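Engineer: Heads up, there are several structures right after this.
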Structure P
Amino acid sequence: MPETNSILWVDDEIDHLESHMMFLRERGYLVSGATSGDEALELIANNRYDLVLLDEMMTGRDGLSTLEEIKHIAPNLPVVMVTKSEEEHLMEQAIGKKIDDYLTKPVNPSQILSVIKRHLHSGKIQTEHLSRQYAADLAQLQQRLYGPMAWGDWIDVHLKLSQWDLDIARFPNLGLDDIRLEHHRQWSAEFGKYVERNYLDWVNDAAARPPLSVDVVPRWVAPHLKAGRQVFFFVIDCMSLDQWLHIEPEVAEYFNVRREHYFSILPSATPFSRNAIFSGLYPADVKRLHPELWQIGSKDEYSRNRLERQLLDEQLARLGIRLKPEAKYVKVLDQEEGDRLAKKVGTYANAPLLSVVYNFVDNLTHGRSESELLRELAPDQGAFRDLMKTWFTNSSWFKVLRQLARQDCVVVVTSDHGSILGTRGTVARARKDSSTNLRYKYGDNLNGEPKESMLIRNPEEYRLPTFTISTSYLIAKEDFFFVYPTQFNEYQRRFAGTFQHGGISLPEMVLPVATLEPR
């Protein structure tokens with residue numbers, strides 16, 4: 001243990017603690033003693049210490065008043081209170097005065113060593129453990145990669161990779177970023193092949209597939225309604241699994257959380273995936289029932305989601321669910337609408353179902369592509385995830401959730417699709433009237449690089465809308481985005497490093513569904 005770790009032990013009976021202090025010195029710590037609060041404050045003002053062990057009951061200045069003065073002199077110096085008393089009000093007082101930890105007398109050397117390691121070496125210990133565990137997990141995942149993988153295995157893999165992303169982000173000096181990104185890319189390439197081989201079976205054989213967008217309401221919302229429970233259904237546009245994992249601990253303070261997962265349909269983009277959630281139908285079937293949503297030449301893709309309330313009502317009717325009073329629906333596009341919902345959520349006390357779409361994460365994703373400031377604030381996926389959490393903890397949505405935690409209700413939270421950081425351009429050969437999306441395109445006679453994109457020449461078989469007899473779809477794999485052959489380099493520079501969605505990747509397609517029950 002490096003000798004730079006200096007500890008001050010404050011106790012009016014310091015002589016009785018010599019054996020404990022010797023125990024620490026033998027392990028490389030520099031340990032000094034002080035017999036009073038006043039002596040301790042003088043030492044702290046004139047010397048550098050890494051941690052203070054402070055007796056709570058001392059003659060003269062007691063431990064609590066000494067603690068208060070220590071925090072004035074050295075606000076960031078960890079202080080561990082050592083006390084004979086286990087009375088709750090004393091602990092609350094100490095915590096209120098920003099104590100970092102406490103021990104109850106009599107203390108033994110192993111307890112002291114444990115609390116010191118927790119405060120002085122936890123980062124190093126956790127870093128070393130993470131490095132070892134990451135190497136072991138990667139070896140285990142690599143063994144699975146080239147074996148037979150079912151859709152449940154892909155959920156496990158993405159969940160493990162997402163959790164590792166969160167852990168590694170806590171320790172930026174770990175030096176694992178490059179290897180992490182390389183393994184993400186490797187897994188993404190194999191996932192693209194897997195989806196291309198299996199997706200056609202998924203949309204045509206319900207028995208052979210994972211839960212898809214069309215299954216969200218029947219599987220996670222309808223059973224609660226049939227049981228007579230009040231349901232609040234939140235769809236957070238463009239929220240990926242790692243983002244939900246980042247905010248889940250905040251939610252878990254108020255709710256018991258049961259998290260499950262499903263796969264977005266293709267293209268993994270709002271006009272397709274979110275309509276599939278609200279309708280319970282594939283896009284081709286939605287177009288047959290509501291052709292007005294798929295008028296040729298429509299420039300506003302978001303207008304294709306303007307009938308979500310009607311689509312949900314129709315789905316509930318097909319499921320045999322008749323709600324009285326009728327289900328309510330709210331779309332939150334900006335802060336003003338969010339604040340309005342937070343103020344009036346109590347007025348929905350008698351509504352059996354309230355469905356809410358929050359667009360902020362999607363707006364943030366698109367806004368980052370156009371704003372240099374947002375790119376600087378969120379240069380990578382980890383920083384973007386932190387930005388999303390900052391929004392959440394201060395959002396009207398979190399206010400609404402905290403209000404619902406006091407009610408007898410069920411809250412279901414999901415996303416319509418995630419996003420991926422696009423890094424590489426791939427050529428799309430398409431006519432000018434084809435759709436303009438970067439991760440997917442539809443139009444007449446499309447073509448692209450087979451290893452970098454999936455070409456769908458027969459959209460009806462894939463339950464996708466057609467507009468002419470030559471309609472085809474092109475969907476990007478891995479972290480590629482589409483660029484036309486002309487001005488390839490210019491658009492590669494422009495869109496590299498932007499978050500995109502609509503393609504085939506684990507972050508876009510493997511999504512959380514969290515069922516929340518108030519604690």
Structure Q
Amino acid sequence: MKRFVKFASILILFILFISCDEVADLPDDEAVVDPDLPEWTAIVHFAIDNNIDYYFEEEAGIMSNYLGTLEEVEAADSENNIQIIVFMDGCQSEDSYTSEFDDGYYVLTGGEFTEDLTFSLDEVNSGSVSESKAMMDWVVENYPAQKYLYSVFNHGGGFDDYSADGTYTYGSDKGIGFDDSDDDSLSHSELGELVEYLSGLINSPVDLFYPYACLMGGIELAYEVKDSAEYILFSEDVFPAENWSYEALGEIPDNPSIGAEELATAFCNSAYDFFITDSIDRSFTLALVDLDKVDNLADKLDDLAVEAIADLNTDDSIAETYNDAAEEATSMYTSYYIDIYSYMNEIMARTEIADEVRTAAGLVNSALESAVLTFTQNYYDEAGGISIYNSPWYSTTYSETDYTQFLEFGEDTSWADFQSLVYSLEIPLEEDDYEPDDSYDAAGTITLNESQSHNLHNSEDVDWIKFTAEEGESYLISIPYTTNSILDMYLYYESDLNNYIDYGWEGYDIYIDSADSGTYYIKIESYNEGYGTYSLSLEDFSYSSQASYIER
């Protein structure tokens with residue numbers, strides 16, 4: 001009956017539209033919104049045909065919590081001001097795990113999620129544009145509203161897409177919406193296509209687009225959707241998967257006329273209140289961007305790139321200054337993704353860089369501050385809310401061709417040319433003072449509570465370091481710093497080199513609880529053909545609290 005009433009309302013509105021001269025004279029691109037429709041439809045795509053389902057759900061109940069939150073929002077919505085439709089793609093690829101979430105469309109009622117399956121599908125490919133478009137057709141036809149939120153939840157790999165169509169090899173981390181059953185994901189290009197398609201269905205820009213995943217907060221994605229949505233809400237950081245999700249949607253039942261900007265701000269405030277608590281205290285960023293301001297930001301970045309290319313010419317010493325500025329800027333996960341605001345500040349601080357470039361950097365930051373309406377963070381005091389591609393020295397660079405072919409921002413600006421030129425002027429690294437330490441037999445020694453500075457001077461370099469442990473003692477082995485997350489770290493005991501006992505990298509420490517007496521060996525090698533400098537620390541675990549270790 002409710003669906004019939006909605007259809008009747010739309011039919012009446014259509015009749016009035018074609019019979020009323022005043023309404024008929026409206027521009028073609030100006031949508032007429034039925035005030036009797038619900039205020040919001042929230043489309044949430046849970047692309048969890050991957051370890052979010054078979055690991056995070058099984059071990060920590062992450063998805064059950066998220067879905068429970070959405071059901072609680074719906075249960076509080078007694079006036080039908082928000083319609084929540086979940087596009088679910090549960091895990092189908094792990095033989096040892098059976099997902100409790102069937103694939104299909106769920107229209108939430110405020111009860112049990114598993115009872116809200118409305119349109120069942122045998123298998124969803126979360127990387128399929130056509131399947132997402134079919135879902136959008138169904139939602140807009142059956143659950144129209146005055147305003148729309150479109151959110152994709154999954155792991156995220158930022159702009160670094162394998163291809164424009166999002167195909168990938170099982171276990172990789174490119175794009176968003178990874179579907180391990182179909183070896184597919186949604187690239188930036190495909191996300192842009194989907195937001196544009198939804199905008200066409202509702203005959204207006206999507207009110208709020210929220211890619212809820214790691215590393216999606218880049219200018220590259222904002223540029224893809226700038227003409228199809230009003231606002232984007234995203235994180236430039238590795239966004240933590242905790243028991244915080246869509247609580248801010250609860251603002252809609254409390255304030256039915258809430259707009260997209262106010263709703264997204266509520267998300268930012270909610271995340272801040274959650275992640276800065278003593279029990280969590282995680283690093284995070286969440287930014288709300290006015291997409292009307294993204295063209296101006298892109299233009300200013302293009303101006304900077306053009307001026308920087310002229311400044312660089314073929315001078316490797318100036319290139320080193322630019323690379324140092326990027327290395328000193330706030331980076332997200334690796335120095336592949338750097339915060340624009342911090343990077344521009346680092347450029348402006350270096351007098352070796354031409355005045356024209358430093359002036360352009362100031363204009364970039366002014367444009368960024370205008371575009372970012374709300375920015376919340378923890379442990380990123382120098383950041384501004386949006387990241388950009390950086391091609392760091394001593395690391396495998398992203399293909400300039402891919403950047404310009406797969407990304408509209410890359411095609412429309414000179415950023416890839418700027419990055420390619422800096423990279424081409426890379427100064428080779430010399431061997432560090434610990435060489436030769438390329439084998440188990442040549443391992444150098446690190447002592448307790450010591451920190452050492454090393455480098456991998458090329459992508460083939462391997463470093464071995466050893467230390468003597470006392471029985472029953474506890475140790476913490478960490479990589480506090482690398483130039484661009486260029487390494488993997490393996491721990492071995494004595495001469496058993498066929499079986500490493502732990503594994504880590506920058507920010508992912510190795511902890512030995514109650515060690516065996518004897519010699520432990522640490523092997524450091526290149527990750528993804530990268531190389532560069534790093535620091536290595538060995539600490540007595542009693543010098544650090546276990547609580548601080550767990551939060552790292």
Structure R
Amino acid sequence: MRIGLGQFDAVVGDLEGNAKRMREIYGQAVKQGVDLLVFPELAVCSYPPEDLLLKKHFLDENRKIVEKLATDCPGITIVAGFADYYRGKTYNAAGVLQNGRLANVYRKGLLPNEGVFDEQRYFEPGNKPMVITLDGLSIAITICRDIWDINWLGKFLKGAGQIDALLNISASPFHLGKIKTRQDVVGDCAKRFNCPVGYCNLVGGQDELIFDGRSMFADATGKIVAMAKAFEDDLLTADITKKGKAVRVEPQPDSSVADIEAPEEAYHALVLGTKDYVLKNGFSKVLIGLSGGIDSALTAAIAVAALGSENVIGITMPSKFNSAETIGDAEKCTKNLGIKFMTIPIGSVLEQFNGSLEKVDGWDSRGLAYENLQARIRGTILMSLSNQFGALVLTTGNKSEIAVGYTTLYGDTAGGFAVIKDVFKTMVYKLARYINEINGREVIPGSVIDRVPTAELRPNQKDSDSLPEYDLLDKILKGYVEEDKSAQQLIDEGLPKEAVNRVIRMVDRNEYKRRQSPPGVKITHKAFGRDRRLPITNRYNHCITSV
């Protein structure tokens with residue numbers, strides 16, 4: 001029997017569009033002799049549909065689409081994820097489509113409810129396993145988290161009889177290094193049940209989340225024998241054969257197992273996330289404020305890879321504090337990328353604003369408010385152009401800056417999508433070098449990569465005037481933000497106490513800024529937003545106050 005894993009880029013709520021793509025993949029599968037075609041978790045409505053699941057008419061349409069898909073695709077058996085409303089309850093379900101009808105439904109047993117997952121808010125857990133028989137093989141159907149608790153699954157399937165193969169439909173969000181965890185989970189499942197496992201994962205960007213595909217087959221020993229493409233639609237096929245008591249999985253030719261790693265993995269996730277967010281939300285062009293620094297250069301390079309150079313516009317907005325070198329690098333970067341470039345000086349606007357504000361007693365044109373005024377003028381210009389031309393503004397702040405509040409609310413945070421919001425500054429440099437490497441030339445000028453980081457909002461300003469050096473800062477942030485370590489744990493690891501306390505204070509007091517910032521691509525284990533939810537009003541002190 002030939003099984004096909006049809007991973008594709010589904011769009012949340014686009015029931016008709018997703019079904020159309022599934023019919024197209026069905027056509028490919030028929031031509032390739034597939035007997036059983038498998039689609040990802042919630043493929044019909046995509047993942048996560050969030051509060052759409054609270055709308056009865058949305059749930060009714062889910063079932064109608066599945067039933068219509070069964071009618072349109074009667075030639076082979078299909079397993080497809082959808083949101084199922086049954087006897088007054090909502091389930092994360094897998095429909096089994098056979099002979100032109102919805103023949104059976106499996107309902108997910110384990111519902112994740114941590115990190116980016118809120119499934120217990122919407123779904124009831126299923127309590128009945130499902131094993132279908134096809135071409136003499138008994139195949140267990142599971143959904144995503146079901147196979148992540150192997151002991152639970154063993155008890156759940158205990159009375160289900162002989163299992164010759166196991167299928168898992170999934171919408172497993174991406175973060176750096178997660179593919180290794182998935183491979184281990186799928187491999188352990190295959191070993192536990194001594195049978196091949198087919199794992200079909202979703203593809204695409206949905207707000208902050210990225211789904212990277214990489215559907216896979218494992219043989220009964222737990223070895224991953226075939227893997228679909230990363231960050232792309234793909235149809236991965238393999239033959240499952242039973243000889244005596246042994247069941248074998250034989251991948252079709254050209255089915256390889258090729259891993260990609262950071263920064264390559266991060267780059268592809270950022271490109272896909274940017275592309276899908278922009279296009280799925282009805283935009284075709286983007287605007288980026290180019291400072292001549294590495295963050296905006298990286299953002300522009302990612303945007304070009306995602307949307308094409310003809311759809312990216314770079315805008316430099318110099319003031320008297322911007323050096324000739326950074327202004328020149330901004331222009332050089334746009335030429336390297338082949339994008340449209342505009343210069344809109346803000347000096348005269350700054351003078352007018354400052355002149356008005358000087359009438360206010362206590363206004364200081366040499367203080368932080370004056371520095372931030374420049375960023376807010378730039379943000380206003382970008383949003384005005386966005387309003388005029390219908391192009392989405394991409395913000396350029398990285399995770400290190402956003403974590404400690406080294407951003408200006410309604411200034412450089414003004415925009416629709418924060419491409420590198422989850423990228424630490426140290427990773428920014430790695431990505432810039434990677435982009436130059438894969439292009440075989442300086443897309444991002446070497447002078448931009450080598451320059452000492454500066455916001456250029458006052459004379460001779462450097463980021464290190466306000467922040468620890470980025471190598472140290474990112475170590476502290478990774479421990480505190482992503483790993484939930486205490487100040488004492490970080491200090492015990494050898495990080496300087498003064499810097500640890502200082503960084504923790506900055507992170508804690510800038511939650512209000514992060515809540516008002518645009519969404520961005522999640523690439524780490526714990527990103528700001530859906531992953532990390534802390535109260536804005538919060539007096540808990542995480543710092544070490546004792547000697």
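Computed from the coordinates by the stated procedures, all read-outs in this text should not be read as laboratory data. Predicted, not measured: the structure shown is a model, and the values here were computed from it. Cβ atoms are built from the backbone, for glycine too; each structure is taken alone.
Engineer: Going by mean count of other Cβ atoms within 10 Å over residues 185-192, which of structures P, Q, R comes out largest?
Structural biologist: Biggest value here belongs to Q.
Engineer: Given that Cα extents along the principal axes in Å, derived from a single structure, equals 92, 54, 43, which label among P, Q, R identifies that structure?
Structural biologist: Of the options listed, only P reproduces it.
Engineer: Moving on to the next point. Of the structures labelled P, Q, R, which one yields 20.2 when mean count of other Cβ atoms within 10 Å over residues 33-40 is computed from its coordinates?
Structural biologist: Derived from the structure labelled P.
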